[in-house]
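K.L.:
Below you'll find a set of structures to go through.
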Structure P
Amino acid sequence: MRMIAAALAVLLVAASPAASVDDLGWLAGDWVSEADGRWTEESWALPRGGMMIGHSRSGRGEELREYEFIRIARGDDGAISYIAMPQGGVPVVFRLVRHDMARATFENAAHDYPQRIAYARSGDMLTATISAIDGSKARSWAYRRR
């Protein structure tokens, strides 16, 4: 019975269409979060040419504290990945592990922190959450469409 269940699981995975960057087009737009004098902005271009290009920046008042260049594209292994360059540095790759029409989760268990990046959209609101691979040490940002 276990072999039949395992075979069915393999068939279901093989029969489901592979994710594409276009599946994450719902993330496109300009998003802003502001509270207590702190701000974070994240912007994503619509998918085109198999890639989404984005950037984020955050600060307090007029002071910029962090920035990041981001892209979502197929990696060398063919998997859809979130590729972050914090402070313009070396790219860090997080593979897409789950997605639907308004949610996406990317993971890299080998990275120090974060190991998981998750997005969820509801109308003109976007929530971004980073955490350890087990969900601990979670930090979230609630953005509204600008």
Structure Q
Amino acid sequence: MKGDKNCFNPKTPDFENQVRSSFARQAVMKLIGAELAKVAPGEVEIQLPFRNDLTQQHGFLHAGIITTIVDNACGYAALSLMPDNATVLTIEFKVNFLSPAKGELFLAKGKVVKPGHTITVCAGEVFSLEGEKQKLIATMTATMMMLQGRPGIPPG
């Protein structure tokens, strides 16, 4: 993903508000203290400060937390290219953990690889940041599905 240039066009001019509004409604993001760091067409970054209450038994940020932020980064990258009356759900993902999740801050980057009418494929990376040091700790491949007009599932 490093050095890649984004060339996707969103289907709604207000894509950033669509992503930010949906993110603000996610209780789990508030619970863990995650914040949007970047919203661009087909790209989203989420940052999360280290917290002891989100660790596993060895003191590393829990794999479930890492997966949560990168899944959201990929999902919102996909949503950024969808119509304003659409929403997105994850239908599949694979995560590779490359290194223990230790650091002061974690940055999840999601990027659309291949947008489609209903199915969008994304790639994600999670970096740990400690001072000036940045280390890739996890990667994700994810498949997202666009939903429109489904009873009980609001847009965004």
Structure R
Amino acid sequence: MSDKDERLEAGREVVKAKEAKGLTWQQLADELGRSLVWTTSALLGQQPLDAEQAQKIGALLGLDEYAIASLSLPPVRGEQAMDPTEPVTYRLQEALQVYGTSIHELIREEFGDGIMSAIDFTLDLERVEDPKGDRVKLTFNGKFLPYKVW
């Protein structure tokens, strides 16, 4: 099994153990002293965990040594870990397909020619109560990076 497959399998083990123990992602984030979104991403294989963090989570979840060691493998970012047919993922892709060009134009108008970093970046999720049905509020907060002119 490749490192990528091991890292993704460790993420699946985390989800199973978390559910079996009745823990929340927030409790796991608190254990690591990290944000909710970053911790969830890390435990699913998208961010780096050091050996100490992997041991903490592994002990809390009762993971075996192989799964714990796999949590410290390099992160697997992007499509490899994403199921594009999963409804939430699909709807986010759809929203970016519809609004991505507008977001690009508005960033360019406000900041100039450049991009929003996904490296120097945070993401927050918030539940917003609404009488017509609760809403999901996502806040993407990335550093603006101007394109270099040479």
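K.L.:
Among the shown structures P, Q, R, from which was the value -16500 of helix-only ellipticity at 222 nm (-39500 (n - 2.57) for each DSSP H run of 4 or more, over all residues; to 500) calculated?
P.N.:
Source structure for this number: R.
K.L.:
Quick check: 109 is what I get for volume of the Cα convex hull per residue in Å³, calculated from one of P, Q, R. Which structure matches?
P.N.:
Of the structures listed, the value fits Q.
K.L.:
Here relative contact order in percent (Cα under 8 Å, 6 or more apart) has been calculated and equals 15, so which of P, Q, R was it run on?
P.N.:
Comparing all candidates, it corresponds to P.
The numbers here are math on the coordinates, done by the rules we state, and not lab data. Owing to the predicted nature of the structure, the values given are computational and were not obtained by experimental measurement.
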